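Asker: Heads up, there are several structures right after this.
Derivation of every value follows stated rules applied to the coordinates shown; laboratory data play no part. All values reported here derive from a predicted model rather than from experimental measurement. Cβ atoms are built from the backbone, for glycine too; each structure is taken alone.
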Structure P
Amino acid sequence: MDFLNDVFTNPALSKALPGAIVETLIMTGFSGLLVLIIGLPLGVFLHTGQKNGLTPLPWLHWFLSSIVVNITRSIPYAILMVSLIPFTRIIVGTGIGPMAASVSLTIGTVPFFARLVESALRDVSSGKIDAALVMGSTKMQVIRKMLLPEALPALVSAFTTTLVVIVGYSAMAGLIGGGGLGRLAYNYGYQRFDTTVMIVTIIVMVILVQLIQFIGDWLSRKVDHR
């Protein structure tokens, strides 16, 4: 009961928590949309563009896979986030706030999602691809009408996992002015030694992750017609 009283009477929570939740949702939603738009085609090409793939372009595949994706994934997000501040200022006009944080969140998670897409597509039977080609389908038709639909449950799960990662990254982004629950936990929970704020922030983050995971699992089962 004492903890609940602290929650309802804590001025930091009553004033800052609703805005922090909204900022976290903005970062997660906007970054997630950009990751889907950029990462899905990239992941498809990582699968189809290899030497023995459906649309082989070995030199471009090597560049995107080894240079762009692997190098970006090897950089810890905290370092990537700080190093991208000048670039973020060019893109959105500021280095702080949810929209600014969305730039580094997108760049940091696109390679992660692309690899998950590549892995999901790799599990589709090559026999089905060969059968579609024999029946006269073009390579783009095979990708759109066979490859992606067959891998859809795994793709939904991959995107769900990516959104959960973005939520975790958004908390780190709050430490350098990205806003959201991370900034609330740092400014009030850590710097002011307010344990109540820290605990409530963790609870809200857990609930948000669980909600994303629940919806993602439900959608994955919904689109699985096997």
Structure Q
Amino acid sequence: VKALHALGAAVIAVSRTNTDLVSLSEQCPGVEPVCVDLGDWEATERALGSLGPVDLLVNNAGVALLQPFLEVTKEACDTSFNVNLRAVIQVSQIVARGLIARGAPGSIVNISSQASQRAITNHSVYCSTKGAMDMLTKAMALELGPHKIRVNAVNPTVVMTLMGQANWSNPQKAKTMLDRIPLGKFAEVENVVDAILFLLSDRSGMTTGSTVPVDGGFLAT
């Protein structure tokens, strides 16, 4: 949001946490905040159904509920798939229908993960949602391509957001992941943002249905 705002885009920011939206609006005057839980289909339809016109979409909302496989709960499955996958379908439908109605081209970027292609302990549900997102990205690209709407995914490694720092601050835990990354470091937020901006822009005009790793080489090992 901050990068797009800095580039002069008119940005609609969606979050379920109103305090984050208030803080964002103070940092980025002009950003339109929308507070809704994307895991709630009916509330999302009410909140986003009349927004627009929208030309570019970044599906960035996600949850990571970590449990050993034998302890995975129904609630973790439902919440994870509702937010990480179903919301991507719903919000993308809303935006794509608007683009098609206007006859306008567009670009959608889904934020996936290296966990879509590599199993990680205690991440069975999370890995499953991201694996499904990669295939959803390809299926969307196939069907929306004739309407000049491109759809791609970005697949980061651990990113040093507040959540990333909280989950990977243990040096011993971090070492097990870093040892598998040829560049020997986790991603910074800017690394992911740059990939997103490329895929949103006309500079990637011939790229659709792709999954772009921002992983320091993790998927190469």
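Asker: Rank structures P, Q by relative contact order in percent (Cα under 8 Å, 6 or more apart) and report only the one at the top, that is, the highest. It would help to have the intermediate numbers written out before the result.
Answerer: Details: P: 26; Q: 18.
Biggest value here belongs to P.
Asker: Determine which structure produced the value 3.4 for distance in nm of label points 7 Å out along Cα→Cβ at positions 62 and 166, calculated from the coordinates; the candidates are P, Q.
Answerer: Working: P: 3.4; Q: 1.6.
Label of the source structure: P.
Asker: Identify the structure, out of P, Q, from whose coordinates helix-only ellipticity at 222 nm (-39500 (n - 2.57) for each DSSP H run of 4 or more, over all residues; to 500) was calculated to give -24000. Provide the component values of the computation, followed by the final result.
Answerer: Values: P: -24000; Q: -13000.
Working through the options, I get structure P.
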